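> Take a look at the structures below.
FYI, it's all coordinate maths here, none of it is from the lab. Because the structure is a prediction, the values reported are computed rather than measured. Cβ atoms are built from the backbone, for glycine too; each structure is taken alone.
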Structure 1
Amino acid sequence: MLSTRQALRVISAISLLYFASAAFAAANNYTYLALGESISFGYDPTLLGQPPNAYTGYPEIVADVLFQRNRKLEVNASCPGETSGSFITVGAPDYHCQDFKAAFGLKATYPGSQLNFAIQQLQTNKKISLVTLSMGGNDLILLEILCGGDPTLPSFAPCVQTNLPGVLDAFGKNMAFILSQLRSQGGYTGKLILMKQYVPNNDPLFTQAIAAMNQVMVGVGTAFGAKFADGFGAFQLASALYQGDPCSAGLLIRLSPTTCDVHPSPAGRDLLAATVLIALAQH
């Protein structure tokens with residue numbers, strides 16, 4: 001017969017296994033998988049150092065609307081600074097995604113690439129019926145850095161125009177690979193919504209580059225049955241009465257009375273969430 005101490009150990013072990021199984025089941029019971037970078041993560045420089053769940057991205061607002069504020073039905077795997085290349089392969093050039101992940105953690109815990117995590121989730125959780133993906137902004141940031149990082153430099157615009165086609169070509173190939181993997185390896189046949197990048201200022205060069213990237217996204221995504229959340233058009237429209245400046249329109253995080261960060265304010269975030277809901281209606 002078991003001693004009292006042994007019996008308690010057995011009961012404790014069974015309890016731990018039960019609660020671990022329950023936690024795993026709950027973690028795999030969600031229906032919305034959000035993928036992407038800082039925009040979908042909800043990055044806010046004024047919150048730097050706070051735990052990941054202190055940040056609220058547009059996926060959380062979408063989940064609030066769809067699931068009556070039950071965010072347990074949504075998992076956000078986004079990594080601030082992720083590029084289309086680093087989404088596929090850890091170690092590919094990014095804009096500090098891995099640094100942020102190591103220092104502060106993400107809303108979802110995974111060791112490898114975001115793509116591998118997404119495939120694994122889609123393979124094991126057949127309840128997922130919505131996937132959103134925001135990608136491309138950091139690909140352009142790396143181009144901006146390559147060209148000196150200062151749009152006022154005389155060499156900046158020619159550098160961007162020279163190197164943009166190569167960036168767009170690589171972005172298109174990466175997006176095609178990502179979407180093909182989600183559909184084939186992940187076996188996902190459900191709703192897939194891609195977020196069009198918005199322009200964080202009213203600079204014509206930035207508008208041209210981001211519009212070109214969105215065009216590539218639409219061309220690639222359409223082949224995989226994706227719909228598109230028009231963050232680009234929504235920000236342009238909402239900024240129309242402010243000379244096309246989303247900072248003046250209140251769509252970006254305010255850093256000073258005259259300057260803004262490139263990330264969306266709560267108003268901008270909610271506007272992006274609305275574009276996702278509109279795209280869902282198209283499904």
Structure 2
Amino acid sequence: MSAVISLAVLSLILADAVFAASPPAATAATEAPTGFDNRSNGITDEATHQADLAKFDEVEQIANGLGPLYNAQSCRECHQNPVSGGASQVSELRVGHVDRDGHFQNAQILIARGAEVITGRSLVNDRAICPNATFPSTEIQERVPDTETVRAIRMSVSLFGDGFVEAVADQTLIDLAKQQCKSTHGRICGQVVQVLIVEASGRMGVGRFGWKDQYASLLSFIADSYLNEIGITNPLQPNEVTSLCNTAAEPNDTRGADGLFDIDRLTRFVRALEAPPLDQGLALTPLA
């Protein structure tokens with residue numbers, strides 16, 4: 001776990017240091033590297049980026065810790081349009097209900113014919129690893145009960161350029177929200193959400209990843225996705241959604257010979273993704 005924490009905290013410290021200092025007057029901003037070519041933006045060397053790409057594309061098996069509930073067997077299943085790291089054309093379901101006070105509540109979904117209730121999240125996983133040969137009579141597929149009347153279909157968004165988004169200082173985002181509110185005379189006011197940085201021992205940061213900006217760092221976001229989308233437990237998300245049908249040792253994500261966990265490599269891959277290039281044809285149209 002120390003490798004995970006040191007990697008993330010170092011990146012945050014470096015980002016803070018860069019944006020805390022005033023740039024020399026002669027320094028000019030340069031455009032971020034762009035392209036749909038699976039090449040590194042320069043934060044890592046090309047060999048490292050290609051090795052991390054292979055991890056991003058890797059198909060997980062039950063022996064690796066897949067499931068018990070999951071949506072995909074690899075990161076690229078939801079992020080490969082047009083190349084690895086892109087957006088998705090695969091939808092997923094989020095559900096819940098509204099209580100008597102009008103507040104949204106996460107779903108309560110029965111599995112295994114009512115033997116267990118999945119709570120604490122709105123995500124409904126599309127797939128399950130059993131029944132199978134080892135558990136022939138254990139049926140854990142999630143199905144939405146009639147009580148969960150709030151339902152939304154979501155599509156995974158592109159990860160291109162997210163490393164640059166992570167590098168933006170919190171204060172910059174706070175200032176942008178204030179400037180927006182001031183310039184529109186209060187008609188449009190962006191909201192800054194302060195959230196826990198999971199790997200940084202209680203430190204808070206401005207949320208910028210996830211559908212509700214619930215994560216401030218890419219490592220926090222990826223650890224959550226690895227668990228909830230693929231079912232791979234890791235040092236930051238060590239608890240399975242359900243223990244039924246589970247045979248893999250926890251956490252599923254273990255430290256490699258280089259001292260890194262898979263979530264470290266996946267985070268490094270996303271940080272090194274180029275930004276999406278400008279569509280020159282579309283940009284020149286009257287509509288644009």
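> Given a computed value of -16000 for helix-only ellipticity at 222 nm (-39500 (n - 2.57) for each DSSP H run of 4 or more, over all residues; to 500), which structure among 1, 2 does it belong to?
Answer by label: 1.
> For which of 1, 2 does distance in nm of label points 7 Å out along Cα→Cβ at positions 77 and 269, calculated from the coordinates, equal 2.2?
Value 2.2 for distance in nm of label points 7 Å out along Cα→Cβ at positions 77 and 269 corresponds to 1 out of 1, 2.
> One of 1, 2 was used to compute distance in nm of label points 7 Å out along Cα→Cβ at positions 117 and 261, and the answer was 1.9. Which one was it? Spell out each step's value before the answer.
On the way: 1: 1.9; 2: 3.0.
Computing distance in nm of label points 7 Å out along Cα→Cβ at positions 117 and 261 on every structure in 1, 2 gives 1.9 only for 1.
> For which of the structures 1, 2 does the calculation of relative contact order in percent (Cα under 8 Å, 6 or more apart) return 25?
Corresponding structure: 2.
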